1. Match the computed value 61, 42, 41 of Cα extents along the principal axes in Å to one of the structures 1, 2, and report its label.
2. As an exercise: helix-only ellipticity at 222 nm (-39500 (n - 2.57) for each DSSP H run of 4 or more, over all residues; to 500), calculated from one structure in 1, 2, equals -9500. Which structure is it?
3. Where is distance in nm of label points 7 Å out along Cα→Cβ at positions 22 and 62 largest, in which of 1, 2?
4. Consider the structures 1, 2: one of them gives 17 for relative contact order in percent (Cα under 8 Å, 6 or more apart) as calculated from the coordinates. Say which.
5. Looking at structures 1, 2, which one was distance in nm of label points 7 Å out along Cα→Cβ at positions 70 and 206 calculated from, given that it came out as 1.6?
6. Ranked on FRET efficiency 1/(1 + (r/R0)^6) of positions 166 and 238 (r between Cβ atoms, R0 = 25 Å, to 0.05), which label among 1, 2 comes first with the largest value?
Structure 1
Amino acid sequence: MFEPLAPGTTLWSRYLIQELVARGGQGSIYKAEDLRLAGRLCAIKEVIPDVDASREHQEQIQAQFHQEASILARLDHPNLPKVSDFFFYNGRDYLVMDYVAGRDLREIIEEARANDTFLPEKQVLEWAGQIIDALTYLHNQSPPILHRDIKPANIKLTPNGPLKLVDFGLVKIMAPDDNRTVTVLQGKGTVQYTPLEQYGGDTGHTDIRSDIYSLGATLFHLLTLQPPPEAKERFLYPNRLPALRTINPAISVQTEQAVLHALAMHPDDRPRDMKAFRKELLGDHIFINGGVM
């Protein structure tokens, strides 16, 4: 049993752990101070090894982690935290990225529910434009990168800047020779935002349309203040997904249709890529600093 690192622990002679931010079955996320760069705060993702795997398999997973973490470290986009380091230490893998201050969209949804007030559609669409920009950037990499865990809790509204799509915990990188995906860090995602094809975890076939589904589920939650039914439930009961305007009549028909299209059960029935989804959702609108052109 791996215990989380205690505050005050120094990793790699460089990162001073300040606090445990989150913990799951496959690892933890910490807030840390970079001792080499005064004042810089980091988020450190810790990956716990599978103790039931063979030594050979563990070595393969570790080599794959380091190879693909190096790909993440080359990313540079205003709506993504910068990955700055990765290493293996004391039996665990670590991924270091910028610490993103601010509130996540899950907190904003909970606040809106408490106030019994829907979030303005214009604001949600402005956020959507930023998330689409980040995902388009990831999907346009060679090979394409899938996020696989898009949800309100993984989208931060920074105090003085853009949204940040955080937590690369479930990222997959598409194999360049075919349409399969290769796992960087294992996991299945969060069920309310996870398409049916991703339920197999790392054995399931996912592609960029899986991220489109998760973004559609996130927008459904932002616009109605309630998450959509799980894909597994919708598979058993096909009429379980309500139209958004039955919950929030102020939503435009265009927005409702675009979100429902993204939430299609079969990948072939969704928009083919982020560019097509942007066109359906936003039309020709361009959002700049919270405004619309």
Structure 2
Amino acid sequence: MMPSELAPLEILQTLGINGMPIATPVQGGFDMAMWKVEHEGQISALRVFRVGAHEDCEHEQSVMEAARAAGLPVPEVQKAGVWQDRPALLLSWLAGRTVEDELRARPWRLWSLGIAFGHMQAKIHAIPAPALLRQRPDAWIAWQCEGEQALQDGLRHLQGDQIALLHLDYHLRNVLTDGKHITGIVDWTNALAGDPRADVARTVSILRVDPLARKPLLVLLGLRIFEQAWRIGYQRERGRFKDMSLFYTWAGTVIQYNLAPRYKHIPNELAPARRWTNKWKAQAGCER
């Protein structure tokens, strides 16, 4: 969704923000528009959903409120409303910049920020999922995996007893830092309840084979260092990952289903994801 297609000042008026706020577009995602809003000495984030996405908005609002109540650095929902059938949230503006931007400017922080990145994801998984999500504790298994019955059956057999909060889009562009600490976690649209290994596998798949994260060789080497630090930071809190083959298969499948519409005219962009997924599928002995 392009911010230029919308009228942020009208949307802000709908939310009760009058006067002369300054709204600056920022990157908001494939089906989301977002602005940085400056008004009466305060800075907020305006997040506008696609037409009719009322359940998605309510879902994200509930998850953020639960995560924030548990002590995670998550935006506060200041106002919520609807403009021309588009749900909108006005959120508190979190300090810092994305981990991706910080590492681009200061690559020597790969290791320390990787440790912090893993530690924060472990903190998310230490939180029981909110009641709204606990009603569907295995919803993550079928998410973006239509038709993969053998995979789904294997995951149901393998999933653990813990029903944790899963972010399911935990990557370098959705986590903020001041250069030393993690200052924010944003974009909770995909959040579900379930086995923490699913969220771990999802993060690995994005770091490894998401076309949006594909980088030149030197940057890829840096990402491998970052990934190793992330694993250490996470495992210090929650122990080593176990029985991950099926979870990696699931995560690779999710990337392919999720991004297929975006790359329908250039399907070869998803070839690395297909190879990665097939490798783990073979290792897990999981056939379609």
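Taken together, the values in this text are just the output of simple stated rules run on the coordinates, not laboratory data. Just so it is clear, the structure is predicted and the values come from calculations on it, not from any experiment. Cβ atoms are built from the backbone, for glycine too; each structure is taken alone.
1. On the way: 1: 55, 40, 33; 2: 61, 42, 41.
For Cα extents along the principal axes in Å, the value 61, 42, 41 is produced by structure 2.
2. So the calculation was done on 1.
3. Values: 1: 2.6; 2: 3.8.
Biggest value here belongs to 2.
4. Details: 1: 13; 2: 17.
Derived from 2, not from the others.
5. Values: 1: 2.4; 2: 1.6.
It must be structure 2, since only it matches.
6. Numbers: 1: 0.15; 2: 1.00.
The maximum falls on structure 2.
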